[in-house]
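For reference, the structures are reproduced in the following blocks.
None of the figures in this text is laboratory data; all of them are computed from the coordinates on show. Note that the structure is predicted; figures quoted are calculated from it, not measured. Cβ atoms are built from the backbone, for glycine too; each structure is taken alone.
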Structure 1
Amino acid sequence: MIVHDFQASLERSASYVDAPWWETVYRAAFPSFATMVAMRQDGWAQRGGIDRKIVLASGKTFDIDEKVRERDYPDFCLEYLSDRDRRAPGWVAKDLACDFIAYAFVPSQRCYLLPFPALRKAWHGNGLKWIADYPRIEAQNRDYVTVSVAVPITVVLDAMERAMVLSW
């Protein structure tokens, strides 16, 4: 098992904060895009899953949690335990303050802008099945182990589509 160095991972993640393609992604996603601000400091925003604020011409803002994968995979790696031994929920299993997860694959220059409420609802309805059916990924950090599940992209998107249709 590979031991992850949190500081090295944080520095690698920070190297993508200023990547010029983020603005390209957000301009494509939001036609009235005006500006964006990276939330670099550790604090309430970072802890709430906010890596970036997007501002539209109207003044409306969106909060984005950015996930970057340096290789192309056919799945989303959904972290459901941030600390296995403490049973602390991972980002997909807890309420975050973000509006979207921007999930980017660098080699293919592809980004999925996932509405977080729909992803959370999809996780609530399918998470246990996904954990049983798909590969579990444990990342050994210095003092803790994070646990994720690699769910095929199409499976997650289909579940999110179903989560966005409500009946009464």
Structure 2
Amino acid sequence: MRVIAVVGSKKSGKTTTIEKMIEELTKRGYKVAAIKHVSEPNFTIDTARKDTWKFAQSGAKTTISVAASEVATIEKVQLKSLSLETLLKKCRGNDVVFVEGLKKLVVTKKNVSKIVVVKSMKEAMHALESFKPILAFSGPYSTEALGFEIPYADALKNPEKLADIIEDELLKK
């Protein structure tokens, strides 16, 4: 299983990049998972006063909701107690996992390739120092004129090119 972190500033296009890569790679026959860090401190996937919420309020640490076309596992844990490896175990059976957010867990991981979504040259230059290894740049600012060895592919305008980079560099090896 290959892990790709999609990193960048707020509103740079990280979610759209992941969405386009999921569409393109699943069309090519790959099994894809995604992990999204929600940074709102009081966010819950559970719905107040529904049964699963009631179970958690009663003390359940894990609640599994089973419906006709999906299974959701809700675990009551603190983010600081989670490791990237723990989250990735939940994605077993996939060819590639995209991670959005969780910068502190992925930034230093050499085995996690990064797609950096940038809005400016300043962001691109900062990324060169901060994120390693960088698989590709994407986003509204093209880094092609900067002469980087790292390829640029706009996931919105040309998702096939970015998917080709992922496939050639990570999935066909």
**Request:** For structures 1, 2, calculate relative contact order in percent (Cα under 8 Å, 6 or more apart) and state which one comes out highest.
**Result:** 2
**Complete:** Matching 20.1 (mean count of other Cβ atoms within 10 Å over residues 17-24, computed) against labels 1, 2 points to structure 2
**Asked** Between structures 1, 2, where is distance in nm of label points 7 Å out along Cα→Cβ at positions 49 and 65 highest?
**Response** 2
**Fill in**
Comparing distance in nm of label points 7 Å out along Cα→Cβ at positions 41 and 97 across structures 1, 2, the largest value goes to 2
**Message:** Given 16.8 as the derived value for Kirkwood radius over Cα pairs in Å, which of the supplied structures 1, 2 does it correspond to?
**Reply:** 1
**Item:** With distance in nm of label points 7 Å out along Cα→Cβ at positions 33 and 105 derived as 2.0, matching label from 1, 2
**Value:** 1
